[in-house]
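No lab work stands behind these numbers, since they all come straight from the coordinates. As the structure is a computational prediction, the values presented were derived from the model and not from experiment. Cβ atoms are built from the backbone, for glycine too; each structure is taken alone.
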Structure P
Amino acid sequence: MPILTNIFYIISVSLMIPVMLALLLGLVYTLYLSGIAIYEFIARMKSKAQRKKFTEALENNDAAIPSFNGSGDFEKTLNLILTHGNDSLLISKKIADLESAWRTELQKIADLTKYGPAIGLMGTLIPLGPALVGLAEGDLVTLSNQMVIAFSTTAVGVLISLIALAINSAKKSWYRDDSILLNFAAERKQNC
């Protein structure tokens, strides 16, 4: 039994560095996604008046619907609807492709909300073994160092999750609104 216990202890302790690296990479990636989300938010704020004007023109069934400025996939799809409004198959495919890309992006972000705390929990549990050994031997320095690692990894894991959750919620709302506008524009142009 001591051999098996030692094997599990060695495996557990050897996972500490990969867990800490995974948390660090997760945090960097989450901060990168935050930057992208902030950039997208600023772009949406800048185009808010244009979006409102475009939506009103669609709702009023104006003959001259203004083109939508921008170089993103959403803007390209909207302009495709305006220029190829009679090709319903092409438009349906482009909208479906864009919605699929949005779902894939949202799934990746949603995964961070799950993996961050799970890896953080691993980072909490792994140092508890050496901490308990330090406690048993009266080595308070080892105990305190291991407890700092345990609590730090938990905090980083939860932080990753919270940031990813905020980004996911915002993007879900944005993409839902974009999808409604795309489908409305496609229906309106096909019925003209």
Structure Q
Amino acid sequence: MAAPEDRIIDTAINLDTLSELPRTGWLLRGVRPCESIADHSLGVALVAMMLADAIRGEGQPVDVERVLRMAVLHDTPEARTGDVPMPSKTREVAEALDALETRIARELLPEDLFGYFREAEAGQSLEARIVRAADKIQMMIKVLVYENANRGDLHEFWENPKNFRHMDLPMARRVYEAICARAGRRAPWAEGLAP
């Protein structure tokens, strides 16, 4: 087993490329420059932390440290794969990519941190559901930011109900509704579409 100082250095080196890799979905839609995968992970951690705090404020117990650990690590495999945009993910591609990403995360992360990645991927615990909702909330906030700056053609993000994954969290649903209101759009469930 590696010494703690070596684990810290090796893990940071393994994930360092996330700061250099752009989010492909933005590039495909003409947004240049655009956020990196590391920028996205920081945004997800921020949204997840605040979402967890809001849910906790409503009286539901939430382990915010677990939320933050999962949020920071949720895109670990993209340090090797880059960002594979949703439109490219058929069911078969998604299944193969899930297996590949699990293998890569196991290679890049110490075992104790790999557990947080797996928990986030499974999406079963309250904390993992918060992270999964925050992942899409951050993306839709970024759509709002880029559109307000007239950067890229991003209309299709509003049309895909999967981009409004609220994970059965009423607070996440309210955040999506507020994002849509700021964009002058209706949430997909208002249009009869289930996220």
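Upon calculation of FRET efficiency 1/(1 + (r/R0)^6) of positions 9 and 145 (r between Cβ atoms, R0 = 30 Å, to 0.05) from the atomic coordinates, which of the structures P, Q produces 0.95?
Numbers: P: 0.95; Q: 0.35.
It was calculated from structure P.
Matching task: 31 is the computed value of relative contact order in percent (Cα under 8 Å, 6 or more apart). Pick the structure from P, Q. It would help to have the intermediate numbers written out before the result.
On the way: P: 31; Q: 22.
Computed on structure P.
The value 53, 16, 10 for semi-axes √(5λ) of the Cα gyration tensor in Å was derived from one model only; which of P, Q is it?
On the way: P: 53, 16, 10; Q: 27, 21, 15.
Answer for the origin of the read-out: P.
So Cα Rg over 2.2 N^0.38 Å, for residues 57-128 alone, computed for just one structure, reads 1.21; which one of P, Q is that? List each step's numbers first, then the result.
Numbers: P: 1.86; Q: 1.21.
Clearly, the read-out refers to Q.
Figure out for me which of the structures P, Q the number -30500 belongs to, where helix-only ellipticity at 222 nm (-39500 (n - 2.57) for each DSSP H run of 4 or more, over all residues; to 500) was derived from the coordinates. Each step should come with its number before you reach the end.
On the way: P: -30500; Q: -20000.
Derived from the structure labelled P.
So if we calculate percent of Cα pairs over 14 Å apart, for residues 113-168 alone for every structure here (P, Q), which label has the highest result? Mind showing how you got there, number by number?
Values: P: 54; Q: 59.
Across P, Q, percent of Cα pairs over 14 Å apart, for residues 113-168 alone peaks for Q.
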